[in-house]
1. When distance in nm of label points 7 Å out along Cα→Cβ at positions 34 and 90 is calculated, the result is 7.4; to which of the structures 1, 2, 3 does this value belong?
2. Figure out for me which of the structures 1, 2, 3 the number 23, 18, 12 belongs to, where semi-axes √(5λ) of the Cα gyration tensor in Å, for residues 42-137 alone was derived from the coordinates.
3. Who wins on Kirkwood radius over Cα pairs in Å among 1, 2, 3, i.e. which is largest?
4. For helix-only ellipticity at 222 nm (-39500 (n - 2.57) for each DSSP H run of 4 or more, over all residues; to 500), the calculated result is -9500, so let me know which of 1, 2, 3 that is.
Structure 1
Amino acid sequence: MVELRKMNLQDIKEQWEYVTALPKDENGLTNPYEGITFEEYETTVLPELMMHENPVDMPEWFVPETYYYLWDEQVLVGEYRIRHYLTEALKVGAGHIGYSIKKEYRGKGYGTKGLAMVLDIAREIVPEDEIYLRVLKSNIRSFKAINSNGAYIADEDETHYLMRVKK
């Protein structure tokens, strides 16, 4: 059974393994935590990322963000991030949702299934009329996952499609 779980303390080991294995930048999803130790993740990174959902004393430009993990039974297969609203830069940049799927699980429908579940959550959080996503033109699988969830191409630049999903 495929399910989403919000970032939590119970799944700390699996979350750490997932996050530290992600490259620093893959298909436009950035990850400053590649290769950190479990202790760093447990004492610094996890508390900070969990606080991003309800931030305190953050800079004015900071946008609240919630992390979710996609599980198939007991295997963590993907990560999804929902930004609660958009700044002008995010409207033409990363948008509301960023995600990744473990390489060995790509092309098996996990991106599409997980995105459908995350979009349902985002529809309750996001104040904008549409949910914004950005995808590299070269990332065909992600484009198909986003398109399969009802998105349309709202704009594009040399390297990305800026896509929207109606709420």
Structure 2
Amino acid sequence: MTLFKDLSQLYTRPGFLLRRAHQISAAVFEDECRSVGLTPAQFGVLTVLRASPGLDQSRLARALGFDKVTVLRVLRGLEERGLVERSPAPESRRNLAVVLTPAGNKLLKDSQTPAERAYERLMEPLSPKQQLQLVALLQQMTQGLEEHARAAFVPADRP
């Protein structure tokens, strides 16, 4: 095989394309949300906490498909900025429940427009039909391969 053929094979592999799409997605989001100072991970944490206030850190991690170290790192940064508060969970003093502060709620509200712009920019190269297909295919792929994930994904609205 020639070098070009090898590279062509690399560049058409789903893993390579998914990683590249993720890099682009994060860059577009961070570009649009620079004014509010949020990363995709921070936006995800704030969004889940608004929908499910008081989640413990473990359930929050699962609700985003994060490992515990990642969610802890994101929470520490948000806590330092006064956007979330952690306190002992009512069910178990060993777990910490997390809630948005008023500043966290305000920042999440302020981030909705730039986050929506990021979504529109990311999907812009695709027709409306292709956008629906892409999301459906990604859902099918992630659901079908969930057992292989390094971090579990359990939506916050499931026990």
Structure 3
Amino acid sequence: MYGISRIDDKEYRTHAWRVSLRRRRIMHVRNFADQKCGGKRKALRLARAYRDELIRKNPPLSRKEFSNIRRRNNRSGVVGVCRYAKSYRLKDGTVRYSWYWEAIWPTTPGKSETAIFSVNKFGEAGAFNRARAARVLGFKRIEGVYWPCEPRSDAGSRNEL
């Protein structure tokens, strides 16, 4: 059951359903105690209603929104664009590096596309600009809602009671 979990702690005599969802960096948590709600089934019904209302008011991030979040480790200043090096060894044993700018964007859930541009071929600015442009073009094709895992229906949850 998406966003709903069960708490059964005999030591503290806590028996409740917990709704727990994170939306845009805000954690929404609420417990529905069996005793206060009139039983386990009623508490679950109230928890589901609360969760559904919470999702309606705070929909999940779209895949575009999620893919456009700038992470702390971003050094290029452009989301989805990074600079990296491939190493290779010469016949005499010395190691050399070829530098690239790479653009990456999601396509379907769990998959992504990349475009790589060589600094040797296009120059530092040219490779970066091409990677940035490739990211913009790929980003336009992103659709749907972001789910960190595949959502399931609550149809099978009735067996839990």
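Each value in this text was obtained by applying a stated rule to the coordinates, not by laboratory testing. All of these numbers come straight from a predicted model, not from anything done at the bench. Cβ atoms are built from the backbone, for glycine too; each structure is taken alone.
1. Structure of origin is 3.
2. 1
3. Result for Kirkwood radius over Cα pairs in Å over 1, 2, 3: largest is 3.
4. Value -9500 for helix-only ellipticity at 222 nm (-39500 (n - 2.57) for each DSSP H run of 4 or more, over all residues; to 500) corresponds to 3 out of 1, 2, 3.
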